[in-house]
1. To which of 1, 2 does the computed value -13500 (helix-only ellipticity at 222 nm (-39500 (n - 2.57) for each DSSP H run of 4 or more, over all residues; to 500)) belong?
2. By the measure relative contact order in percent (Cα under 8 Å, 6 or more apart), tell me the structure among 1, 2 with the highest figure.
3. Among 1, 2, considering only mean count of other Cβ atoms within 10 Å over residues 46-53, which has the greatest calculated value?
4. Kirkwood radius over Cα pairs in Å computed as 17.2: which structure among 1, 2?
5. I have 64 for percent of Cα pairs over 13 Å apart, for residues 78-117 alone, calculated from one of the structures 1, 2. Which structure is it?
Structure 1
Amino acid sequence: MRPAFLLLLAVLMVAAGGYALCAALGWAVQPGRVAVAAVAALVASGAAFVPVVLTRGASQPAVAQASLVGTVIHLFGCLAGATTLLLVLQGGAASAYWVLVFYWATLAVVVVEMARAIRRAPQAPPPADRTAVVPATPER
């Protein structure tokens, strides 16, 4: 629940800041394209948490690997959103900037929450000691 709230908060803050900056500079904002970029970033962020959820109860190395996969899912999800804006909707450079800003804002939340998940996971048991001498069996 907390990651979803933080992701939504990050997207809303970026959108509000972007609108304010564009208004201050006199640039026109197309709300439809901003909404597509925001939804793409939110969907990609939600999909990024799927591997971490699937590894609940696993050791820290497993959760760390799932977090790495999650960040890759987030990257490719935002890339798909950017592709949709640039190629399908003919968004132009402004759409690319919106996608980038939403990507970085949501990536910060994704990384922080995944780091918390890694810290909460139980540590892996130490590897078996391979230097121990195995007693030789007596010859018969």
Structure 2
Amino acid sequence: MLEAAYALSFLTGLSLVLLKLSMNVTAPRQWTLQQTVTDAYLTYEKALAQRLPFADLLDGDSPWPAYPAKSVEVVSLGRLPGGNAIEGRVIRTRVPHADNYPVDGGKGTIADNPAGMRVWNFQSLLVYEIGGREYVKSRTVVRSQ
């Protein structure tokens, strides 16, 4: 009876050690998965800024308002194994290039910008949380007309 109790306690201890080891293996995988999901979402943001017509991007109801204004949207980035949702906030704004004419938000002159180009930086920031810490990733698309 005593030998069975020793064997059972040994097997219980061994199973707890193996459980701890398996948990240590899955934690980096979840980190990698979250990084992949956030990078994929920012690829979507970049593609959206590249494909929208320039007039829509500069419109009053543009997804990227002119700096210092910003738009903040809560988005679902995906789900982790086990069904835990990954959520984040997307903050968008657009900044004019300094050589744009004053009507286009810059300080340029005909000498600085003889072709009359309008150049804008469309910035998307993704703010998300992992393990109680907040992280920020960003993408900037430069568009001109």
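1. On the way: 1: -24500; 2: -13500.
Source structure for this number: 2.
2. Values: 1: 32; 2: 18.
Largest calculated value belongs to 1.
3. Numbers: 1: 18.5; 2: 14.1.
Going through 1, 2 one by one, mean count of other Cβ atoms within 10 Å over residues 46-53 peaks for structure 1.
4. Among 1, 2, the structure yielding 17.2 for Kirkwood radius over Cα pairs in Å is 1.
5. Value 64 for percent of Cα pairs over 13 Å apart, for residues 78-117 alone corresponds to 2 out of 1, 2.
No lab work stands behind these numbers, since they all come straight from the coordinates. In this text the structure is predicted, and so the values were computed from the model without any measurement. Cβ atoms are built from the backbone, for glycine too; each structure is taken alone.
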